[in-house]
Each structure stands twice: as structure tokens, then as C-alpha cells.
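J.: Next up, some structures in C-alpha cells.
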Structure I
């Protein structure tokens, strides 16, 4: 077992919307990413997705509401809920989701990441 320093690991990430694996816990992946701009509308049919805002502010746009998530906030997008994270300035996020969850859900486009790198 080895510890992972999220702050040092995030320094190594250069591309926005490029999630990196931090750890696996039971049947869930813990990932971090740097984000900026708008992501794509998507949903995950079979899993919830937890977001922890490590740095910055993220607007979580959903079908029925928009939430502003600030540094230190935790929010769970329930399975099946269409959502789109937006960060006007660079933000750093930690996500927990079921093993093998694709970042763009059931949408496949240029932001889809299949082979997730490890920090």
C-alpha cells in the first residue's frame, strides 16, 4: 500500500477533463481531475457519482436545478440524473463512482476517457 498526495498528484495533470485514478475502494474508483469550461450533458444509468470540490468553484447544471459547489463541498449526482459540470475558472475535483464508470456516461465524444491514468 502507498499513500497518494492529491496536491502533488494534481500538479502533474496538465489537461482539463482528464480524470486520474487515485485509489479503488471496494467496487468504487476514486479519481481526481482538473476542469475548466463546460463538460457535456450526460448521465450514469447504474451509479451515483460523488463530487468533492478540492479547489475552485463548480456549477453543477442538472435538468431541474443548478447548484454552485465551492471548495470543500460534496455533492452526489444520483444515478440517471442528466448533469453537466461547468467551471468558469480552473477547478480541481475528486470523484467517487462505480468501477468502470465512463466519465461521459452513455455519451461518447472527444471528452470520453476510457483508459484512465493513475496518479
Structure II
């Protein structure tokens, strides 16, 4: 997938997660899985996509993914029917870290395969 398209998808997913984090509890999209799994999977996907979109900007990706996880939890403090929990923030940060690691591994293996073919 072209890098610019991956960047658009990554930013769109991050915007969707922002909406899901601060929307009223009744309007919040949910999956049949546990909320912990939702947090981890959503931010792992964001971390993976951002790392693929910006492979040379590791610190930028780290600040966006980990920072948004913390910011989205803090934003829940200003909503009436939502509550911010430290555990949720840690789950999101852990998921984002796993996603960034997997993105790094995918790029490493892609480069290794290219070197073998040449």
C-alpha cells in the first residue's frame, strides 16, 4: 500500500478513535469483545499504521500514538457520562507500543526480503 494512503488511513483511524473516546456512552461504537481488548487492538492498529506511514520519524510516531492515548483518556474527564481510568490509558499505550513494534518488524523483514532478491 502506498505510504501516503497508509498515512491517510492512520489519521482517519486516529480521528475515529478520538470520536469513540469522547462520544456519549450510548453512541460509543463497541465490539462484542472486552473493552480491554478493544483498547489494545485499536491502538495497536494505529501504532502499526503510523509506523508504516512515517518510518523515519520514530519519535513523532511515538508522541502521536502514546500522546493520543493519554489525551483521549484525559478528554473523558470533561464529558458528563464518561470516566477516565488510568488502566484504560495504560492499555491504549501498551497496544500502541505493540503496534509500533510490529510496524518496525514488518519494515525490517520487508527490507531483508528485498536484499535477498537483489
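Every number in this text was worked out from the coordinates using simple rules, so none of it is lab data. Quick caveat, the model's predicted, so the values are computed rather than measured. Cβ atoms are built from the backbone, for glycine too; each structure is taken alone.
J.: Quick check: 3.4 is what I get for mean projected area of the Cα convex hull in nm², for residues 59-106 alone, calculated from one of I, II. Which structure matches?
T.: Matching structure: II.
J.: Looking just at distance in nm of label points 7 Å out along Cα→Cβ at positions 67 and 91, which of the labels I, II belongs to the structure with the highest value?
T.: Once distance in nm of label points 7 Å out along Cα→Cβ at positions 67 and 91 is tallied for I, II, the winner is II.
J.: Say we calculate distance in nm of label points 7 Å out along Cα→Cβ at positions 3 and 35 for every structure; which of I, II gives the highest result?
T.: Comparing I, II, the top value of distance in nm of label points 7 Å out along Cα→Cβ at positions 3 and 35 belongs to II.
J.: Same structure again: Assuming -1000 is helix-only ellipticity at 222 nm (-39500 (n - 2.57) for each DSSP H run of 4 or more, over all residues; to 500) as calculated from a single structure, say which of I, II it is.
T.: It traces back to I.
J.: Can I ask one more? Name the one structure among I, II that distance in nm of label points 7 Å out along Cα→Cβ at positions 43 and 83 of 1.3 was derived from.
T.: I
J.: Looking at structures I, II, which one was percent of Cα pairs over 26 Å apart calculated from, given that it came out as 23?
T.: Computing percent of Cα pairs over 26 Å apart on every structure in I, II gives 23 only for II.
J.: One of I, II was used to compute distance in nm of label points 7 Å out along Cα→Cβ at positions 11 and 75, and the result was 1.6. Which label is that?
T.: II
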